[in-house]
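Multiple structures follow.
Rule-based calculations on the coordinates, nothing more; no lab input. Keep in mind that this is a model prediction, so the values were computed, not measured. Cβ atoms are built from the backbone, for glycine too; each structure is taken alone.
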Structure P
Amino acid sequence: MPRVPTYDTAQIQQQPTRPIQLQGVAPDNTSIGQGLQGLARGAQMLMDKEREKADTARLMDADNQLTKWQQQAMYAENGGVYTRKGQNALDVTNQTLDQFEKAQEDIAKSLTSDQQRARYAQIVNSRRNSLSNDLNRYEYGERQNYYGQVEKAQLETSMQGAALEYRDPTKVDGHRQKMGAVLDSRAQRLGLSPEAAEAEKLKFNSSLNSDVLQRHANDDPYAAQKLLKQYEGAMTADDLVRVGGMIENKVDRLQQKAEMAQLRNEAKAERTLGKINAQISSGIPATDEMWKQWGSQVRGTPAQAEFNELIKQEVDTQKILRLPIDQQITAINAKTAKLQTEGGTVTDATNLNRLSRAVDASAKMMSDSPVDYFQQRLGGDVTPIDLNSPDLGAVLTDRVSAIQGMQQKFGSTVAMKPLLPQEAKQISAQLAEMSPEQQSQLFATLHSAMGDDKAYSGAMQQIAPDSPIRALTGLLAGKQRSMITNTNWFRPDDVVTSGDVAKTMALGESILNKSKTEKGADGKGASFPLPKQADFQLELNKQLGNVFAGQPQSYQLAAQAVKSYYTGAAAEKGNVSGEVDRSLLRQAIKASVGEVVDFNGGETLAPWGMPGHTFRDVATERLVGTMKAQGMSEADIATADALTLRQYKDGIYYVMQGQQFKYGTDGKPLMVNINEDAQ
């Protein structure tokens with residue numbers, strides 16, 4: 001095939017068309033001539049269109065290259081115009097426009113015709129103007145930011161310098177002038193109005209003056225107070241109020257200190273008097289060394305006179321505190337009556353108030369922690385207990401003897417509580433981690449070591465003040481008694497000791513109220529099958545409800561004890577039916593709180609371990625004996641078989657006449673003690 005020639009349209013030059021004329025020949029106006037002319041014009045138009053397309057394509061490519069360059073120059077993450085901030089953005093316009101010119105010139109080299117270059121020049125001019133506007137706007141903003149940063153740093157340096165060199169007025173003034181020059185330049189740069197410029201200068205000067213004044217106030221509030229008057233015209237109202245108030249507070253504090261020094265000559269003597277007041281109010285006598293030290297701290301000051309008065313007050317307080325409680329109260333009442341009737345000074349009232357607090361604190365310590373009282377206020381020696389020591393019995397016996405001596409001196413306010421508070425807390429924590437068997441052994445150790453039921457009972461109250469069942473368990477463990485829980489015809493009766501009961505009750509309590517250790521051991525999932533609470537409560541009410549009529553709190557405690565024993569006994573017997581066992585419930589009542597006895601038609605509880613028939617005989621005898629001892633008439637004594645008993649505590653009963661208390665000749669409710677030691 002013949003090769004079709006190709007042409008570069010960019011090389012084709014358009015020539016003006018004109019009619020072809022032959023010299024001496026007339027124009028050909030025939031249809032053939034006209035057709036040839038039309039064909040020539042069509043070919044020319046086709047070439048013009050192709051050339052236009054080629055020009056457009058080259059211009060689009062050039063524009064695309066220029067756009068890519070501009071995007072890279074402006075937005076590139078590493079070195080793009082918009083990543084340059086503050087000082088780094090200065091002169092970015094000229095630098096970028098220079099780069100633009102170089103880039104557009106390199107791109108223009110790809111153009112092949114004057115027409116392409118002419119049209120490209122228009123694109124470049126438009127792009128240059130737009131880019132220049134963007135660059136100028138961005139550079140201006142960053143330039144302003146940079147100026148602002150420099151100005152801010154200058155202002156901060158000036159204020160910091162003034163604060164650091166606050167003791168030198170000349171240097172402070174130099175920093176102030178430098179700051180003023182910066183603010184003037186800033187106002188001119190931002191075009192601030194004179195009013196706005198003056199307001200900004202006042203704000204910064206006020207801040208600088210505030211810093212200087214605060215530094216002076218820490219050194220010498222009086223000097224700061226004088227300087228404030230010099231600065232007040234160059235400070236805002238807010239700063240004047242804030243700094244002025246701070247300075248005034250410091251000045252007031254110094255004045256108060258001076259006044260106190262004038263009254264006491266020194267604050268140390270005042271604090272000493274406060275310590276002495278607190279010591280006397282506590283009721284704890286100060287040591288000789290303490291009085292010696294206090295005396296040296298007030299000697300030669302106006303506080304010496306009050307110190308001497310406090311010595312007399314301490315002597316008076318300790319003298320009263322050595323009296324029995326009733327005599328202490330009588331002495332307080334006498335002093336109060338005298339003050340109210342005869343009048344007195346504020347000091348007299350203060351002394352009486354302090355004495356009253358000392359008596360109250362003393363009585364509370366006697367009741368809550370008598371061993372602490374013995375040690376702290378009576379100067380007694382107290383040896384710490386060690387449950388594993390062979391000397392445990394001797395240590396506790398000494399404490400019991402000390403408390404008994406205090407009871408003889410101060411009366412019944414002194415409680416028989418032989419443990420120190422920290423010891424009771426420690427033993428209580430140990431019990432929470434022990435098994436029922438270990439708890440029973442610990443209780444037996446304590447009871448044996450104390451050798452005194454009242455002391456043991458008091459210790460149980462200290463060890464388990466918030467766990468009445470644990471306290472009751474401890475008391476039972478220490479009774480060292482036995483009881484018949486069931487009478488059998490053809491085999492020996494069922495006999496349990498108080499220790500057995502305590503152990504069973506502790507087992508039940510551990511099932512009902514597991515410790516953290518026990519919960520962790522069984523994964524918190526295991527539980528013992530117990531009767532439904534409603535069924536258990538119903539049966540318990542039938543067997544025990546009448547005994548505690550009118551005594552809901554006592555009944556609640558008894559119910560807890562019975563349930564603990566019932567649960568423990570059921571676990572020991574392997575009773576997992578989940579149904580109420582009436583026989584076991586009767587045994588639980590008898591073992592935990594005592595046998596339910598009908599006395600003269602009213603139900604009550606016999607002392608723990610005492611059989612019902614024995615109780616009736618002893619109670620009748622003690623009731624008649626008590627009525628005779630009260631000096632009641634024979635007619636009253638004849639009604640003894642109609643009187644019932646309501647338990648007050650184990651072995652001690654109120655005498656009831658129907659639903660009312662029976663009163664003795666002394667005007668108090670008549671009470672009967674069935675315990676053996678009451679004979």
Structure Q
Amino acid sequence: MFKSVLVANRGEIACRVFRTAKRMGIRTIAVYSEADANALHVREADEAVLIGPAAARESYLDGAKVLAAAKATGAEAIHPGYGFLSENADFAEAVAAAGLIWIGPDPASIRAMGLKDAAKDLMIQAGVPVTPGYQGADQSEETLTAEAARIGYPVLIKAVAGGGGKGMKRVDDPADFAAGLASAKREGAAAFGDDRVLIERYITRPRHIEVQVFGDKHGEVVHLYERDCSLQRRHQKVIEEAPAPGMSDDVRAAVTGAAIKAARAVNYVGAGTIEFIADASDGLKADGVWFMEMNTRLQVEHPVTESVTGVDLVEWQFRVAAGEPIPLKQDEIKLNGWAMEARLYAEDPANGFLPSIGKLEHFVMPDGIRVDTGVEQGGEVSQFYDPMIAKLIVHEDTRGAAAARLAEAAGEVEVWPVKANAGFLKRCLEHPRFVAGDVDTGFIAAEGDLTVSEDEQRDVASIALFAEHNYEAEHQIGNDWSSPWNDTRGAMGLRLNGPSRSVWALTAGGRKIVAEALSTQTLDSSWRVGPEANSKLAQHIYSDVKTGWVRVGEKFFPYFRSDDGLVLFDEGDAVLVKAVEVGGASAVAVSDGSLRAPMPGKIVATPVKAGDVVTKGQPVVVLEAMKMENALTAPFDGVVESVASLGDQVVEAAVLAVVKGD
């Protein structure tokens with residue numbers, strides 16, 4: 001076994017590989033960009049090397065710099081993690097040429113499966129069923145348009161070198177094909193340096209099922225069962241689980257058998273995933289599952305497989321790369337219970353899931369479960385890299401128990417001021433359709449708004465206001481803060497002949513809300529909060545300088561005092577609450593038609609120009625940020641007054657376009 005390993009990656013996957021390496025007594029080496037100088041993975045490594053500026057192409061994607069770092073530190077092996085250089089055959093060859101151990105498949109296997117069009121042709125030859133489509137060399141718009149018509153709409157345009165939902169566009173109407181094609185090509189070129197695409201029939205009720213495979217240098221290939229990754233948004237996985245719900249023995253045998261056949265077709269060595277698409281319109285059937293692609297690396301969702309099999313896949317990668325055989329035979333790999341993983345993203349579900357960046361002023365993860373993360377409180381979420389900040393993983397005896405535990409864990413997440421999708425994850429996990437196992441890749445879009453409602457925000461705002469005034473009473477009025485009689489400023493509207501009632505104009509989560517608070521005039525620090533007809537008893541049970549807890553019945557609300565105001569955490573959602581003057585300058589303004597950049601990025605498309613008439617929801621400008629395209633749309637019907645120039649690099653809050661109403 002080698003004695004040292006350099007991880008050519010960052011964030012949670014680097015930290016995760018380091019954990020196994022340290023357990024095995026292997027020295028760990030990190031590489032980092034200037035943006036990651038204070039990152040968690042840098043501090044967790046035994047040694048770390050700066051390899052370049054923040055931009056990935058000048059640091060993590062520069063193979064020569066990574067190899068120079070390996071040479072300078074005496075690394076014996078390189079683990080690529082996932083993303084960046086993990087599926088770069090040229091880099092794998094360069095590692096071997098430098099006399100280092102490459103912890104991954106042979107370059108020939110990477111090349112064979114690296115391009116989706118060539119991989120599909122290879123699978124057809126190997127007898128693996130593939131999705132009907134077009135993966136030809138003719139990339140002219142005329143040919144691709146004609147092929148889409150032949151396949152039949154809806155179709156899926158996919159970058160041939162794509163992954164993670166990048167360069168992937170669903171098109172339902174022939175009139176939208178040209179725009180979808182252009183967007184897929186841009187994302188493919190930006191993310192992978194290759195703008196070629198293929199086209200597939202879009203299965204209307206698709207499920208995403210994948211099989212973890214593992215091969216060694218002695219010709220052995222095994223599978224570690226399947227995962228279901230159907231819960232997706234914009235083709236990015238959100239929640240993954242193992243095993244797949246509704247998977248019968250005969251379908252499992254067909255899918256895992258096809259996966260083994262696919263791996264053997266490329267003489268596969270190491271950890272890999274064979275991804276399939278299944279038609280879920282009438283349950284899973286052995287003849288209704290087709291090959292999509294192979295990922296020649298470790299997957300983001302590998303922890304669910306580790307949980308149900310008891311296998312450390314990174315340890316297996318190390319051992320196989322060192323020339324050892326796979327530690328277990330196929331009949332020794334058993335399924336045990338049910339595992340689920342939720343991806344915690346730095347994004348704002350209430351604002352179209354736009355990515356969020358900035359310093360993690362407050363960052364609390366749930367206890368008692370596995371949490372894989374590469375950030376910590378005080379760290380930064382950068383505009384330069386993927387917005388996933390953590391993975392929450394649970395393992396229980398049954399699917400129902402796993403979903404319930406993961407929902408509970410998502411509800412315990414506290415992140416501020418960076419926006420996160422924890423509350424959204426909880427609502428997905430508790431949705432009756434998900435609980436019943438009735439999922440497909442269109443689940444999130446079909447179920448509509450899974451963000452918090454204004455009524456819920458009003459209730460939370462009232463409770464937050466209660467916590468704010470109790471805090472001020474404790475720290476500014478005196479120790480006997482539990483009694484409303486000590487409210488010398490009259491903030492509670494105290495009356496001697498009955499409960500005091502205050503009506504407050506607030507902004508909660510950016511919305512203007514009217515909330516009520518009624519003092520119980522007791523000495524127990526309790527208020528009735530919320531609309532009077534449906535008021536709830538709130539009790540302030542804990543407070544220190546920055547944090548505290550409020551109890552409402554049997555429910556506990558943690559809060560955090562930010563410089564921006566009071567932040568109350570409600571089942572994973574963070575709600576910023578401020579008192580405002582009705583009609584005053586702090587009131588929430590109606591949109592003036594200015595489309596502002598939600599974060600720094602680059603203008604990659606301007607579908608309209610000044611003077612064009614647009615309708616509400618029509619794309620006006622497209623911003624590329626955090627490796628994804630984000631379309632900013634017209635807030636109402638009107639005329640475009642101005643629009644930013646193609647290729648502009650813009651800062652957060654910059655005005656990208658202005659739409660004037662009719």
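One table, with the values for the structure above:
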item: Origin of the derived value 1.00 (FRET efficiency 1/(1 + (r/R0)^6) of positions 298 and 402 (r between Cβ atoms, R0 = 41 Å, to 0.05); candidates P, Q); result: Q
item: Read-out helix-only ellipticity at 222 nm (-39500 (n - 2.57) for each DSSP H run of 4 or more, over all residues; to 500), computed value -22500, structure in P, Q; result: P
item: Label whose coordinates, when mean projected area of the Cα convex hull in nm² is calculated, return 79.0 (choices P, Q); result: P
item: Structures P, Q, by FRET efficiency 1/(1 + (r/R0)^6) of positions 442 and 570 (r between Cβ atoms, R0 = 25 Å, to 0.05): label with the highest value; result: P
item: Which of P, Q yields 9 [relative contact order in percent (Cα under 8 Å, 6 or more apart), calculated]; result: Q
